[in-house]
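What follows is a group of structures, each given as structure tokens.
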Structure I
Amino acid sequence: MANPIISLTEDHFIASGAFCRCYRHPQEGTQCIKLTTDNKKSNKRLRADLAYFKKLHHRNVDLNYISDYIGTCGTNLGKGYIFECVTNSDHSVSLTLEHYLTSGELQLEDYLKELHQLGIHLLHNRILISDLHAKNILLQLSPSEPPKPIIVDGLGDTVIITVQNIFKSHVHSKIIRRWNRFLKRILKNHPDLESLLKTITLSTEDIPH
């Protein structure tokens, strides 16, 4: 018997980007459903994302800081792609790093160590992020733990030639370069955070041996 069509409404809407719209699953609060947008590159981007998740799953990579891909579903708005939904301890949907950097509701010191751990995690597990921005990272809040950053979009590598990614040294260098570029993007909009952001840059010394 075919799986039932999931009905999505604006009440379930979470956010929208260039390539996908995201809704909270009506029956499974720990899951969210992504739908492609009308952007002509959205389907290509989605296929690349899913292919990269397949590689990560095959390698049994620890995705503790990543919103993992679960599967597909049918919805009243079209084919959906199910991912883990990042939620706070009160079950509300977590907000972006960009939100907290801008609003000042949390101080960077409150989650600086965890943000650095995210970068280290990417490096140690050789997880490539093609589009690392503060809007693609959510901060998961809990009264008993520091805010935890979780990446929800932009995994993989969108460059044309990826053959060199078979070499660990090449992947490590790419991750370091993109992480530090990500910090520079934050610094451009928040120059007052320069001294703190300098403490969480990555270097070759962070590469596992």
Structure II
Amino acid sequence: MALIIFDYDGVLADTLDDLIHFGQQTCDQLGVKHTVTKDDLSNLEVMSFATYGRACEVPEHLVDEFVKISLNLFAEKKSPPAIFDGMSEVIQHFSSQHKLAIVTTNSSQNVNLFLAQHSLSDLFHAVYGVDTPGSKAHKISLARERFGEESIYMIGDALSDVRAAKEAGVTSIAVTWGHQRLETLQRGKPDYVVNDPRELVQVIER
């Protein structure tokens, strides 16, 4: 049995269009003259709403407000984002044999709404969101301490996910269907790179 930790945005949830749209909406609301593009996310060293805001040229004194407004826009969205093709089946497969958790810079509320919408709530043992204090590496360590598994995997779509996994001493799996380019992910030297959710089963249960 392993502990399998998923990032949320760009790994489970297809939130790219929402992130760009909400980022632009938030910039406009704050009076920031910036046109938001995918590159604002693709080039981030650390993937978080705060660093996203800075990439969108939000002044430092407004970054916290950018985070608050962006998270609220996700929470107010009438329907949670789509799940990536094949991911639901992979989660169901893993849940019968392993412990599953989520570590994210999104809010636990938004993640739990998504899980409920896609009938996955009962399959995850813990969600560590932006409302849980500490870095991603710290939250990975919290999950490890809580569940005590020897084999631990962190699945992420960002360079910072790979680096957090390494800092926490767990196996890193980078996915290419998320928010950052392969060349960005490879700067962190992930243990594995996968191009389709179904490949996760091959990597973890090889």
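Tabulated data
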read-out	value
Structure from which 18 was derived, relative contact order in percent (Cα under 8 Å, 6 or more apart), options I, II	I
Which of I, II leads on mean count of other Cβ atoms within 10 Å over residues 30-37, largest value	I
Parent structure of the calculated result 2.2, given that distance in nm of label points 7 Å out along Cα→Cβ at positions 54 and 134 is the read-out and I, II the choices	II
Which entry (I, II) yields the derived value -10500 for helix-only ellipticity at 222 nm (-39500 (n - 2.57) for each DSSP H run of 4 or more, over all residues; to 500)	I
Which of I, II leads on mean count of other Cβ atoms within 10 Å over residues 38-45, largest value	II
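Bear in mind that the values in this text are calculations on the coordinates, not laboratory data. The shown structure was predicted, so the numbers you read here are calculated from the model rather than taken from an experiment. Cβ atoms are built from the backbone, for glycine too; each structure is taken alone.
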